[in-house]
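*Asks:* Listed after this line are the structures, all set down as structure tokens.
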Structure I
Amino acid sequence: MRAAHLFRIRPYEPRDHDAAAEAANAACRQAYAYFGYNHPVSVSRQRLLETVAEGQRCFVPEISGVVAGILTLKPAFIDKLFIAPHWQGAGMGSACLDLAKALYPQGIELHCAQQNYGARRLYERHGFIAVTHEIFEPIGIGDVIYRWPGS
């Protein structure tokens with residue numbers, strides 16, 4: 001069942017911190033299992049604290065009062081988009097992308113791990129175009145750089 005009518009995307013509040021970090025950590029564990037991602041949730045909490053301190057625009061998808069993920073934006077750049085695995089496929093990622101595109105109608109960029117095929121399909125369905133690839137040495141893991149050209 002798609003839960004699109006049951007959730008909303010709202011601005012992040014400090015009370016969302018732990019739940020958003022836990023959702024991000026669970027999403028990372030699933031998406032990056034191929035290279036052994038096993039960071040504790042405390043790492044995700046710290047990264048989210050740093051993101052907020054940088055002044056990024058932060059939003060949370062929420063369903064029935066439960067924070068299901070996190071979207072963070074720098075100017076014209078999606079820095080983080082993580083949806084907890086058990087909420088993936090419910091339309092929340094699409095709604096987050098729609099919000100980002102509405103906030104940056106002139107175009108927006110994001111980076112995605114090459115092996116994160118589910119996320120890549122989502123971005124491509126929403127009109128993001130792969131413009132280049134980066135490989136991080138010495139581990140050999142890469143990102144695809146995506147751009148949505150704007151409306």
Structure II
Amino acid sequence: MGEDQIRKDPGIEDIASRIAQMSPVKSFPDDYLPAETRKNLRIPVGSDIIMFRQDEFIVVSIDSRRVYLRSNVEAKYIFYSAKRGQENIPSPANLDIDSAISRFEHDLDATLSMINVECSNFSQKNQNDVRLLVSKLLGYSDIF
């Protein structure tokens with residue numbers, strides 16, 4: 001579904017804009033980590049981003065380029081950063097990324113609740129359109 005299809009219904013755009021403005025979601029990972037954390041890690045940038053388990057690893061695949069991780073917490077850290085389009089992120093070594101991910105997921109859940117309340121009478125297609133547009137307005141690639 002393209003952006004033009006979403007924008008044809010101004011009601012959806014207005015609702016998505018209002019939800020994005022009220023959303024507690026901030027820029028991941030920067031706004032969820034202490035300011036003094038500045039050793040960077042480079043990750044691939046892309047639009048087709050998925051996370052899955054393969055053998056003893058958790059894999060984050062970004063446009064078919066794979067990052068293999070042993071920790072679910074580190075995998076989520078890379079996954080959410082990739083969804084934001086980040087290329088250079090603070091290195092997860094010695095960071096409290098568990099707390100950062102927990103706070104980020106709490107903000108995502110709060111925003112998803114807003115979407116569900118606002119769109120409770122919408123068709124599934126219109127609900128999906130609002131989710132995609134809110135993601136985009138917040139600077140993420142299909143985060144909900």
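None of the figures in this text is laboratory data; all of them are computed from the coordinates on show. These figures come from a predicted structure and were not determined experimentally.
*Asks:* Using log10 I(q)/I(0) by the Debye sum over Cα atoms at q = 0.12, 0.13, 0.18 Å⁻¹, for residues 21-76 alone as the calculated read-out, with -0.38, -0.44, -0.78 as its value, let me know the right label among I, II.
*Replies:* II
*Asks:* Work out the source of -10000 here, i.e. which of I, II gives that when helix-only ellipticity at 222 nm (-39500 (n - 2.57) for each DSSP H run of 4 or more, over all residues; to 500) is computed.
*Replies:* Among I, II, the structure yielding -10000 for helix-only ellipticity at 222 nm (-39500 (n - 2.57) for each DSSP H run of 4 or more, over all residues; to 500) is I.
*Asks:* While we're looking at this one, here's another question. Assign the value 14.7, 45, calculated as Rg and Dmax of the Cα atoms in Å, to the correct structure from I, II.
*Replies:* I
*Asks:* Among the shown structures I, II, from which was the value 21 of relative contact order in percent (Cα under 8 Å, 6 or more apart) calculated?
*Replies:* Going label by label, the one that fits is I.
*Asks:* Computing Rg/Rh (Cα atoms, Kirkwood Rh), for residues 69-132 alone gives 0.92 for which of I, II?
*Replies:* I
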